[in-house]
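Bear in mind that the values in this text are calculations on the coordinates, not laboratory data. Bear in mind the structure is a predicted one, so any value in this text is a computation, not a measurement. Cβ atoms are built from the backbone, for glycine too; each structure is taken alone.
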Structure P
Amino acid sequence: MNNLENSKIDMTNFDQVKESLESKSLKVCVVGIGRIGLPTALSFANTGLQTIGVDINETLVNSVNTGNFPLKDEPGYEEIYHKVRKSGNLLATTDINEGVQQSDLILLSLPTPMDEKNIPNYNALESVGKQLSQILQPNSLVIIESTIEPGFIENDMVNILESTSRLHVKKNFIIGVCPENANPGQILHDFTKLPRLVGGIDERTRNIITMIYDFVFSVELIPMPDCKTANAVKLTTNVFRDINIAFISELSLTFEKLGIDTMTVLDAAKKKYNFQTHYPGAGVGGPCLPINSYQLLNTAKRIGTNLHIIEASRQINEKMPQHVIELTLDAFKEINKSIQNSDVLILGISYKPDVKDIQLTPAEHIIQKLQDLGANVHIYDPYFSSNHVFDITVEENLDNIIPNVDAAIIITGHTEFKKIPTSIFNKMKNPILIDTRGIIDPVDAKLARLVFRGLGRGGS
């Protein structure tokens, strides 16, 4: 589009937006229909609003358009997907021009990963912003759901959108944020129960966004004074978790040496009304916590200040995979066996329990370290059965692989793993079991005559 054409709905006008919601004439475009974006698109479509999803992943787009729902590990959404697909309220395309030019509301749900130097990468948002600067219709509303640094909207995104001199914020388009607030594996629950933050380029924009999200989600919406504050709150909540996991993980390393069982400590500590329980583990992965910490660290560096606690927490969480290796080597040493040429089974490669997601999973680092030591690595994860991951074919059956390995390391606390009888590990060639998630009772491990190491289980 070379010239601006009038949008069907003036998204800067509160009354027009309200009427369009009531009449269900508002057209929505969700750019990025991955883990969070697709449930978001489904939520809007499920209210009767015509919704088009845009993504560069052709396979994903084809799946959405042909009835092959891609998020099998998100309970509740497959039913919604088939409902809105039948109604014709949801389509997908790889053509952003098609999606944007047909829509009044543009939602951006795009990844914000890190580069190899742990610097936040906003290339996806910036690229889409440049495209929007050419094709966005007048009086449109852009909402960014991606988690970004405070000030990115005001300092970067607005400038990108205004770069062609055809768009002017608050004059012929408005922009705001409503950061997603959901955990993979329970997105439907979180979308319908958890409060959300709302920020806008001005108060009018914030009020319009609030009205839209109240129509779609019916959850508590918390007004923020501006976009940067909303983004700061989102980062604060996630980085708080990253810091506390680091705190418990570091304590667990000390408790190991003191002969104290960390799980016993936590079970007692959580009885105190103001104690928020976090657990040690093999490391912290996923698309949020590590990245969000580095986003704040990047912001601090940009403005010439320091966030020492966050930096230290990242260092602790990133060294936990190495500690898992040390536990494993110690177990092999106990039976006078070399890890070189041994067969080691990894139980769980997802970054968190009960989801099919390996983004920044600590399992990758552990696997690489084991291979560097000369071990033959095998994987069993029910969410990746028969898939080829990290250049390894994931085993289909646990019972079949157990007798062929020397050791097993539990990395992910899948619910399925909590049901495995401890005695099954005695069938391994050398019954070495490393538990990084507090799943195995040390007493049961002893009764099963396992060479057992539990992360933070110094009392075992």
Structure Q
Amino acid sequence: MPTRGIQSALQRHMRLRSATALVIANIIGAGIFTTTGFQAADIRHPPIIFLLWVIGGVLALLGALCYAELGAMMPQAGAEYVYLRETYGRALGFMSAFVSLVAGFSAAIAAATKSFVAYLSHFFPFLAEDPTAAGAVSLSNLIAVGLVWLLVAIHLRAVRSGTSFNDLITVFKVAGIVAIILAAASFGRGDVANLTTVSATFEELSRTETFAAFGTSLIFVMFCFTGWNAAGYVAGEMKDPQRDLPRALLLGTVVVLVLYLGLNAVYFYGASVDELAGQAEVGLVASRTLFGERGVSLVTIVLCTSILASASAMTLAGPRVYYALGRDFTPFSFLAKTRSTGAPVAALIVQGIVTSIIVLSGRIDQIQQYAGFTLTLFSSLAVSCVIVLRIRRPEIERPFRAWGYPATPLVFLAVSAWVMYWALQGRPVESVLGLLTVLLGGLIFAISSSPPEPERSSSDV
């Protein structure tokens, strides 16, 4: 594949351990600690909710297999940006990078920092906000913005220190989640019947309402699995990307799927589907029953650590996309500037600004739906690159081939299309905003790529 002259200033320092930690930390964010409550509000049927998490995990694995093939072929910083640029051209590549900036990372970091503050309200009740409030300049949102810039400052120091911080906090995150699951199973005071008890509200849904609820809920799940492609963004910094990239993508996704199913079992063991419905802090709702108030405090610390790890991982990964964009597009060349330490300083600052705006603009569920829909669209386009390149460029060396081809990409694309259709029905505002973001990216590309107007001489006046 052509590399478009990408001889990266980014340093190849990352090993398999750090790449896998990055995947895990990117995936396990705010979503798993809030989404089940939003799902329960739409579908009050625990077994179906579990099924949706399994479907989301399988889709993530299918996507990871496809990204593994693409990433091993094109081991450069940028992931979707690189794949779409090389397959479909500069325009779609640019739009992908723009979507990554707004929806892929900034929106996800915004949801994570807002969720962090929401859980922190357990210790500081004055931080609690009306869950129906659609965003405002409030104390809780200002704290979330402050957290955004703290993470930017950490990752501005140096690439290696940021990676080490991410590795360390990811270990604490996974260990903490495992501890919660084991504690709930060992001495939690829950009710197993909650795992299978269906609310009467579910029976009242029409066929159309049921499908729309499925689509909306699956978008939430797919948002929660966002990050399974994280290692692709730092391929340009991996010591051996062709060997380690596929391993990191698959291993990280499998670990997260197991943890997600375990956490959902904890939630429903501790509370009924009606009790969880509409709750943003589902972990706290379930923990009060399972462990009492003292246990809630410990669980809150674990969950806050986990959310912080995710926000840190996304703060690290996102700028690598904008870095790649800056190397290819002259108007955005400032994004490719790095410090002597290797940190892409301008890209980090731009991401921090966009994230801060999103923090102040919407509720957690609105941000998650918006990001989930938009990212599903572009991950589908990236997965389609596997099929297109197999047909157009069969001669390209492929160090890793997606298992089960062509079923792997085709199933991913079919399910994603179904989900997006029903998400449009169930959450039209958030979904349309996602489409408008894509169009805005196309408009910016058209303007920035337009040749300059010829200078007019005085005789032309």
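In table form, for the structure just shown:
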{"read-out": "Which of P, Q leads on FRET efficiency 1/(1 + (r/R0)^6) of positions 224 and 384 (r between Cβ atoms, R0 = 30 Å, to 0.05), largest value", "value": "Q"}
{"read-out": "Answer label among P, Q for the case where FRET efficiency 1/(1 + (r/R0)^6) of positions 80 and 176 (r between Cβ atoms, R0 = 30 Å, to 0.05), calculated from the coordinates, equals 0.75", "value": "P"}
{"read-out": "Of the structures P, Q, the one that 12 was derived from, the read-out being relative contact order in percent (Cα under 8 Å, 6 or more apart)", "value": "P"}
{"read-out": "With helix-only ellipticity at 222 nm (-39500 (n - 2.57) for each DSSP H run of 4 or more, over all residues; to 500) derived as -23500, matching label from P, Q", "value": "Q"}
{"read-out": "Ranking P, Q by distance in nm of label points 7 Å out along Cα→Cβ at positions 192 and 328, the structure that comes out highest", "value": "Q"}
{"read-out": "Identity of the structure behind 27.8 (criterion: mean count of other Cβ atoms within 10 Å over residues 216-223, calculated), options P, Q", "value": "Q"}
{"read-out": "For 0.60 (FRET efficiency 1/(1 + (r/R0)^6) of positions 48 and 96 (r between Cβ atoms, R0 = 35 Å, to 0.05), calculated) the corresponding structure among P, Q", "value": "Q"}
{"read-out": "Distance in nm of label points 7 Å out along Cα→Cβ at positions 64 and 152 from the coordinates reads 2.0; which among P, Q", "value": "P"}
